[in-house]
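Alright, structures below, take your time with them.
No lab work stands behind these numbers, since they all come straight from the coordinates. On a predicted model such as this, the values are computed, not experimentally measured, just so you know. Cβ atoms are built from the backbone, for glycine too; each structure is taken alone.
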Structure I
């Protein structure tokens, strides 16, 4: 399956022509996206009625289509663990304040997880297959797998696939109670070297136009595997080795490993174990640029696609080991809260 276009809205300048040339660093407990000029893709009357996550998703989807020089996908598939949190909060607040009387339906309609995919379809007048996966840390990956199955059945399809999640004040406060985030704001430039518990919250949206044909493609997705609650470090190593064996890729053919290191001391052993399996590969990370959220792997996929397209790893993404001069195969390994582990193999065309 080939990536023909990619688009991303993130806490970095990812909507412009550069590729992490001037990374943004923060001192915060959460990272919010750098809003694009949404007027390029969305009518002003619609913008006023859209929440942030809808605008993020629509912009990323249009960027992917523009890069692929494609106007109409055959299907739209998204993954989102939290959905439209802001509109959910608005609806629940009004329900309490107005004692369940005279509620406007708009916030409820826009609070569902599939709102973004539906809005993109409405704007494009796309009447094809439309689906949204809500599988926590596997949400984006399930969307990719669904696209893969659809393309296997109908190879002439083009499918728009994306992963997205947003931060709200309510979600930040609730998730912080579970000890997921640092107790004090941290400099994101030093996040990966942190030895304390917790990470920083993040958000973003990334979309890809996927096809079965290789012509004019940016990158190729060779494999994707999921592992739920592996139990220990050795189980994770076995999972990665089995994944590479299944795809017939020797360890020494991996040129770059992109991991989801997030500065949480409780989760570092998993990443150390996978990196130790690939001593000859370069090491890169991304969550110091985006923060932690269930569909953050969509940003990693966007970053890998651009690395293969441009032939170099941005300095801001390099972790300890620099990448090889010629990058042909990239392994992305990520886990969310130690339970949802994913491995993705992306190659140059």
Structure II
């Protein structure tokens, strides 16, 4: 269990919004998978509302938005000033286009994530490439095809997206926050640091109770785990009294949670290394040894493989494993 305790703020039920600071609200939007909800944050300002991470695009989330907006006095047609998206995953970017079409407000993302989102959610994208990726890493084709088929290509990326640069300052309601590039969970994920209120809007980079998936995918740059550990380490010195994560409870101890996440991945690297059993194995074989076989759906299985790949890559960089064969990919422990 996490040693960092949850905040008493944000105790409202899923589907409801609550004030968590002056002019700052958290809306817990339902999602159709085990995480239960994604947090959208709303910042009230004289020029309108800033909405951060509008949620997963499905009817229950749209209904939650309608009810919450009415309760807050937010006119979704005329009251949204801008929509900020921390990264391309569907539970964060999913409703951005819907909200943009209703409000006419600009959508903002880190520059590289805009390009990545258009590639990843291209409705013409050939899933055969993903099948080949899974098979190349040891998954049998009979498993790879249904696993690849769980990819949701129904995400509608906004037609107009304003690129944000690392270090750029964005107004969140009445306060200015700084964009910090924090790669790892996605290549161009970013967080927003609000020094005036001592808040960090963390997206999926820092979560309590659970850890963000750090995976190597066909569309990601190499070494996501190394980049993740560096990026969260770079947040340690910020003067933060409240962390606003994309999932799970709010919390106050930024440095303590960073320490826990670093320790978690050190432990996972040991688990991955031990899973070799002293013999060469494919990434898929390691994934099935590390993750409970009877608890993974086809959708979850691909995340298990991507996470395994990221940790195997890190073990190679540390000199604790080596890649013996490219196809199917086969790794061996070195000590």
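Figure out for me which of the structures I, II the number 0.70 belongs to, where FRET efficiency 1/(1 + (r/R0)^6) of positions 269 and 317 (r between Cβ atoms, R0 = 25 Å, to 0.05) was derived from the coordinates.
Values: I: 0.70; II: 1.00.
Clearly, the read-out refers to I.
For Rg/Rh (Cα atoms, Kirkwood Rh), for residues 165-260 alone, which structure out of I, II has the highest calculated value? It would help to have the intermediate numbers written out before the result.
Numbers: I: 1.04; II: 0.96.
When Rg/Rh (Cα atoms, Kirkwood Rh), for residues 165-260 alone is calculated for I, II, structure I comes out on top.
FRET efficiency 1/(1 + (r/R0)^6) of positions 61 and 141 (r between Cβ atoms, R0 = 41 Å, to 0.05) was computed and gave 1.00; which structure, I, II, did it come from? Let's see the in-between values first.
On the way: I: 1.00; II: 0.75.
Value 1.00 for FRET efficiency 1/(1 + (r/R0)^6) of positions 61 and 141 (r between Cβ atoms, R0 = 41 Å, to 0.05) corresponds to I out of I, II.
Consider the structures I, II: one of them gives 3.0 for distance in nm of label points 7 Å out along Cα→Cβ at positions 221 and 237 as calculated from the coordinates. Say which.
On the way: I: 3.0; II: 2.2.
It was calculated from structure I.
Supply the structure label, taken from I, II, corresponding to distance in nm of label points 7 Å out along Cα→Cβ at positions 197 and 301 with the calculated value 4.4. Show your work: numbers first, answer last.
Values: I: 3.3; II: 4.4.
Clearly, the read-out refers to II.
Please compute volume of the Cα convex hull per residue in Å³, for residues 45-100 alone for structures I, II and give me the label with the greatest value. Show your work: numbers first, answer last.
Working: I: 120; II: 69.
Max of volume of the Cα convex hull per residue in Å³, for residues 45-100 alone: I.
Out of I, II, which has the highest value for relative contact order in percent (Cα under 8 Å, 6 or more apart)?
Going through I, II one by one, relative contact order in percent (Cα under 8 Å, 6 or more apart) is largest in I.
Which structure, out of I, II, was Cα Rg over 2.2 N^0.38 Å derived from, given a value of 1.00?
Values: I: 0.95; II: 1.00.
So the calculation was done on II.
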